[in-house]
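Dropping the structures in below, format is structure tokens.
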Structure I
Amino acid sequence: MSIDFSKIPTPCYLLEEELLRKNLQLIQRVKEESGITIILAFKGFSMWKAFPIVREFISGAAASGAWEAKLATDEMKTFAHTYSAAFQKSDFNQVMENSSHITFNSLTQLNQFIPAVKNFPRKISVGLRVNPEFSEVETALYNPCAPGTRLGILAEQLGDELPDGVEGLHFHTLCESNATDLVKTLAAFEVKFGKYLNKLKWINMGGGHLMTRSGYDTALLVNTLKAFRERWNNIEVILEPGSAFAWETGVLVSEVVDIVENKGIKTALLNVSFTAHMPDCLEMPYKPRIRGAYHEPLEGKPTYRMGGNSCLAGDFMGFWSFDNELKAGDLIIFEDMIHYTMVKSSMFNGVRHPSIGIWTVGDEFKILRAFEYSDYKSRMA
């Protein structure tokens, strides 16, 4: 399917329905072959107008607090598996109203809120987030098991028996990781927490399972999950990937506004911002791919740094080469900008927020949301 980018207003996050469906088919197959539960983590993909498509393949949702849990019941039509590093008392009734599972980050939070959970008129399954003290994630910003982490309970902080009412354990140690990383993590997890597993109803292995990435060993993932369940009395296993659902399913379409040159460096100024619209590029950091560009500079080719349209001095990335000189009005299409990118975007500096659209399997463009001045103004008071 070929997209007619002349029909896309800029800037715009553009989801390709055909690619989303391809990912969902793979995720559904892994779910069925391994006999586990896979749910969509809203922190990675919360484009709720696409949820009807998601629900054709996957029915569950993972939330990080009261608002995402409410989105689960409103738009995914299901109760959420909700975990927060720190639940607030003022939000907790809303969390319970919209959750089937609630996982606590500390024993203090468990003790504070479990009386309310036990008295809630509907059954809610309670879990604890634990820290197996093992992670292959190299970027410190995304490593939840670094010494001194605020995320999860250490094995040494638990007694011989889990607290009354706890039915599951949750760990999250991966970030866009492969199946081998999960194998290593499970080995560490079972050493630390294996003594509890025969008495539990479920294990949530968090996100970061990038099963839709090219080259990911889905057979190893399936076999690893099946073997784990067999070792532990067919315990329910839950995965909650975010990136895997929307991996390589869409782009950010932007436009060159101006070309500036300073000390021999040419910068293409765009109508998008890295800090506002692609923050992971600066946080991770990573250099995104641009459709039709050479990812690394090529001698003899026109070469540019990409500059965002905010006032932040560091709102730029570089360098890419092109076959032709860039000019105002040229499209710059950033690849793979649907997962995490949209949910982390902001309206910093009052720059126009990209629209959200979808290229359907019927080969047509539909705009799902266009942002106006009122959206910017309503965020402040």
Structure II
Amino acid sequence: MELIPSLDTLRPRTAADRLAGSGGTPSLFRRSRPFESAIQTVLFATAIISVFTTLAILVVLGSEALRFFTRYGWVNTNHQLAAPLDAYDTEISVSASGRTLAVDNILRIGEEEMRVVEVVDAETLRVERAVEGTLAGTHDPGGTVFLGERATLGEFLTGTTWQPQVAEFGIWPLLTSTLITSLIAMCVAGPIGLGAAVFLSEYASPRLRSTVKPILEILAGVPTVVYGYFALTFMTPLLRALFGVSTVGVYNMASAGVVMGIMIVPTISSMSEDALSAVPRSLREGSYGLGATRLETVRNVLIPAALSGIMAAFILGIARAVGETMIVAIAAGAGPNFTLNPFEAAETMTGHIARISTGDVSFGSIDYNSLFAIGLTLFVITLGLNLISNAVRARFREVYQ
């Protein structure tokens, strides 16, 4: 006799049936997915690596910068050792001419360091030998006497002269030139980048947008060394022709700042366009429905609604300008110069690091450690800009349902 299949056998299998297996009762246990677990582990590892890399950079910068503030920089006192000095002498004779020395000054003759405990007269000093872990030795007449000077945090933050070779440790000449070039760059990149973003988001047709945006983003792929020579060979002659050869130097902060602004236009434009595109279309249609023009819609509706993203783009552009190296190293000039005139040559923090680190800087010297102090300052500035960006984004963020 032929059996007629029941409706239960003809019913399609559901997820519960597949989970139940042959028993017919759905299983509540989680199925093993080794591939997804492996992917999750890899993603977690990448996040941990990023965090530890940031912490490692901070530790290296902090430890080397601490050495900058705890080691001595050696300045020539213009004194010469006037009499032989053996390993047991505690009184030294120096030439009459030279820098005035005082009690507790740290002196170095050869490889030995000593502390002044008494100034007998201008030519005679009583010293404590072999301090700072050095060894006492014999020294012949004519040896140069160096004076040790240590950088302090107060001098570092308030001084206006940066010459570690002569124990001048003021960061302001490097900091002001960095801020001036970054400000000029933002004055160029801000209006151009925001204007390009508004045009691509609201005015350009899809076909024109697909053509113009890739061309604009090509600027982000140009090597910065090319921008540097463009600033030196094109922008500087242009500025000298406009403002006068006597006003604009061959190396100046203005040309470097303008070209840096051109370089970061794609960054600001792309992020601002994303922020404008994220504004719901209903706001645009509502504005047009009330009779507003396209310009009024952009000015009164879209930009306020996308303000958090636009401001974040601007702050990111500032951070990009602060960290730029090759443009300022080539076009802004070499040598710290405390000036507010953008047409004069001055060295930024990144330019100084690039110039000094490629020279004959001995490991462990005061110049070497000063690079890390400057790098830590840049790190703090960049961190501050990121915190400001996050605060601005949280403060002005608009959430649309």
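Just so you know, all these numbers are worked out from the coordinates, no wet-lab data involved. Just so we're clear, the structure is a prediction, and the values are computed from it rather than from any experiment. Cβ atoms are built from the backbone, for glycine too; each structure is taken alone.
Thinking only about FRET efficiency 1/(1 + (r/R0)^6) of positions 106 and 322 (r between Cβ atoms, R0 = 30 Å, to 0.05), which of I, II has the largest value? Display every interim value, and only then the final one.
Numbers: I: 0.05; II: 0.25.
Going through I, II one by one, FRET efficiency 1/(1 + (r/R0)^6) of positions 106 and 322 (r between Cβ atoms, R0 = 30 Å, to 0.05) peaks for structure II.
Of the structures labelled I, II, which one yields 27.0 when Kirkwood radius over Cα pairs in Å is computed from its coordinates? Display every interim value, and only then the final one.
Numbers: I: 22.3; II: 27.0.
Label of the originating structure: II.
Computing distance in nm of label points 7 Å out along Cα→Cβ at positions 114 and 146 for each of I, II, which one ends up highest?
Details: I: 3.1; II: 1.6.
Evaluating distance in nm of label points 7 Å out along Cα→Cβ at positions 114 and 146 on every structure, the highest lands on I.
If helix-only ellipticity at 222 nm (-39500 (n - 2.57) for each DSSP H run of 4 or more, over all residues; to 500) is calculated from each of I, II, which structure is the one that comes out at -7500? Present the calculation step by step, with values, prior to reporting the outcome.
Working: I: -7500; II: -17000.
Derived from the structure labelled I.
Quick check: 0.00 is what I get for FRET efficiency 1/(1 + (r/R0)^6) of positions 34 and 98 (r between Cβ atoms, R0 = 41 Å, to 0.05), calculated from one of I, II. Which structure matches?
Computed on structure II.
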